[in-house]
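Peer 1: Once you scroll down, you'll see the structures, which are given as structure tokens.
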Structure P
Amino acid sequence: MTVSKQNRQGNATRTRIVRTAERLFAADGVDAVSVRAVNAAAGLGPSSVNYHFGTKDDLLAAVLLDMGAAVRDRIGANVDALAEDPEPAGVEALVRAVTDPYRDLLLRHRVRGMRWLKIVTQIAPQGHVALDVTEQHLRDRLLVQVRRTFPDTDAARLEARWAVALMGFLQALSRADEWGPDDPGSADRRLIAFYEDQVVYLIGGVGLLLG
């Protein structure tokens with residue numbers, strides 16, 4: 001077997017494991033899903049996850065990056081644009097710089113994007129180590145811009161309340177298919193309408209919490 005063929009087969013196996021883990025983590029919960037369960041559901045040998053990824057945390061990081069790298073990079077670019085502006089962002093501009101990439105993810109990859117959001121909202125309150133691996137200090141860069149928008153707010157209070165507000169938004173968005181408005185239009189239109197409702201709510205909440 002040639003090296004290139006081995007590489008293709010290895011990449012295909014890793015993709016299979018990531019997609020299987022994504023589905024199981026979203027449906028059953030990260031803590032409830034074992035490495036053995038992922039291997040079995042993927043139809044692979046009992047050592048496949050360890051061989052291709054190492055630990056369960058490494059697999060979780062790979063799952064987060066598979067769908068989340070584009071979201072992270074887009075938010076990062078938006079944060080950089082805010083940083084380059086000599087004037088601090090208004091509340092709406094700040095919020096949309098963070099939230100629009102999530103909307104775009106769901107418009108491109110509805111099913112897998114929803115699974116990814118469900119996983120993120122499971123592990124974010126725990127401060128899971130896999131998030132640190134995938135975020136690449138984005139949280140700290142973003143907080144700099146939040147402080148520019150709310151310069152008179154106590155730093156510790158600001159960080160805590162910003163995290164709570166953003167997590168509430170993500171938790172709601174992860175259930176958009178359950179809570180979306182009763183609209184006879186397309187699924188995308190319903191998603192956008194639900195997203196806009198949540199963003200307006202978040203903008204108002206952030207203004208009250210941090211102002």
Structure Q
Amino acid sequence: MPSQPFDIDCVMQRLREAVAPYPKAAMFELAEQGYRSPFEQLIACVISIRTYDEVSLPVSRRLFERANTPAAMVYLTPNEIDQLIQPCTYHEPKSKQIWDIADRIMKQYHGELPCDYDVLVSFTGVGPKCANLALGIGCGQSRISVDVHVHRVTNRWGYVQTRTPEKTLAALEQKLPQTYWVELNELLVPFGKHICRGNFPRCSTCLLLEMCQQVGVTAHH
């Protein structure tokens with residue numbers, strides 16, 4: 001059992017410290033490099049699906065150097081987009097999705113992607129995770145983006161008890177103070193990749209150990 005009660009303010013503070021040595025999550029790294037429009041964030045997130053950050057980051061940058069607005073993107077063909085994003089997983093369907101998103105923004109929204117959740121999830125290939133990331137980073141909205149890391153870690157802590165990312169999102173929206181909504185993904189992606197890993201989490205050196213219930217952890221370092 002944890003030796004200290006779970007205090008989310010303390011947890012967030014320790015998380016910031018724990019992930020400081022590691023690379024930032026891809027979307028936040030791109031935002032820091034100036035690619036922070038809702039459109040860039042959405043497209044970068046589509047590129048990142050099932051793809052490692054080490055691949056999706058340079059691929060997103062390469063695409064945006066050619067086209068980083070819907071108007072510029074529709075000037076490329078899906079085939080040209082495919083050439084630019086080749087290293088990412090499922091590059092062929094993604095290149096078509098990216099072109100279609102840009103085309104619809106041009107036709108329906110005068111070339112400007114609206115900061116609207118329902119609009120974002122209506123695009124093929126865009127689920128709640130990418131919609132919430134784009135709205136959180138690109139639009140400054142309070143949104144929680146739940147990926148495998150956020151889902152696994154918050155359940156391992158015992159902070160939520162849920163079976164799916166969708167249910168984790170709903171539980172966190174009820175429980176997590178809003179000031180941490182966007183930052184949670186920013187911190188838990190590197191934390192989940194490098195420390196609180198799926199297999200063999202590094203519990204013995206973790207700054208959060210004394211507050212963590214270690215739910216489901218059978219073997220650890």
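Peer 1: A value of 2.9 was computed for distance in nm of label points 7 Å out along Cα→Cβ at positions 46 and 134; which of P, Q is the source structure?
Peer 2: The value was obtained from structure P.
Peer 1: Using relative contact order in percent (Cα under 8 Å, 6 or more apart) for the comparison, can you identify which of P, Q gives the largest number?
Peer 2: Working: P: 22; Q: 25.
Top value of relative contact order in percent (Cα under 8 Å, 6 or more apart) goes to structure Q.
Peer 1: Identify the structure, out of P, Q, from whose coordinates Cα extents along the principal axes in Å was calculated to give 59, 31, 29. Each step should come with its number before you reach the end.
Peer 2: Values: P: 61, 41, 32; Q: 59, 31, 29.
The structure behind it is Q.
Peer 1: Can you rank P, Q by FRET efficiency 1/(1 + (r/R0)^6) of positions 38 and 94 (r between Cβ atoms, R0 = 30 Å, to 0.05) and just name the one with the largest value? Please report the intermediate quantities before stating the final value.
Peer 2: Values: P: 0.20; Q: 0.95.
Once FRET efficiency 1/(1 + (r/R0)^6) of positions 38 and 94 (r between Cβ atoms, R0 = 30 Å, to 0.05) is worked out for each structure, Q has the highest.
Peer 1: Hey, another quick one. Hey, helix-only ellipticity at 222 nm (-39500 (n - 2.57) for each DSSP H run of 4 or more, over all residues; to 500) derived from one of P, Q reads -16000; which structure? Present the calculation step by step, with values, prior to reporting the outcome.
Peer 2: On the way: P: -25500; Q: -16000.
Considering all the candidates, the number was obtained from Q.
Peer 1: Compare distance in nm of label points 7 Å out along Cα→Cβ at positions 22 and 110 across structures P, Q and report the one with the greatest value. Intermediate values should be presented prior to the final figure.
Peer 2: Details: P: 1.6; Q: 4.3.
Largest one: structure Q.
Throughout, read-outs are computed from the coordinates displayed, never taken from laboratory work. Values in this document were obtained by computation on a predicted structure and should not be read as measured data. Cβ atoms are built from the backbone, for glycine too; each structure is taken alone.
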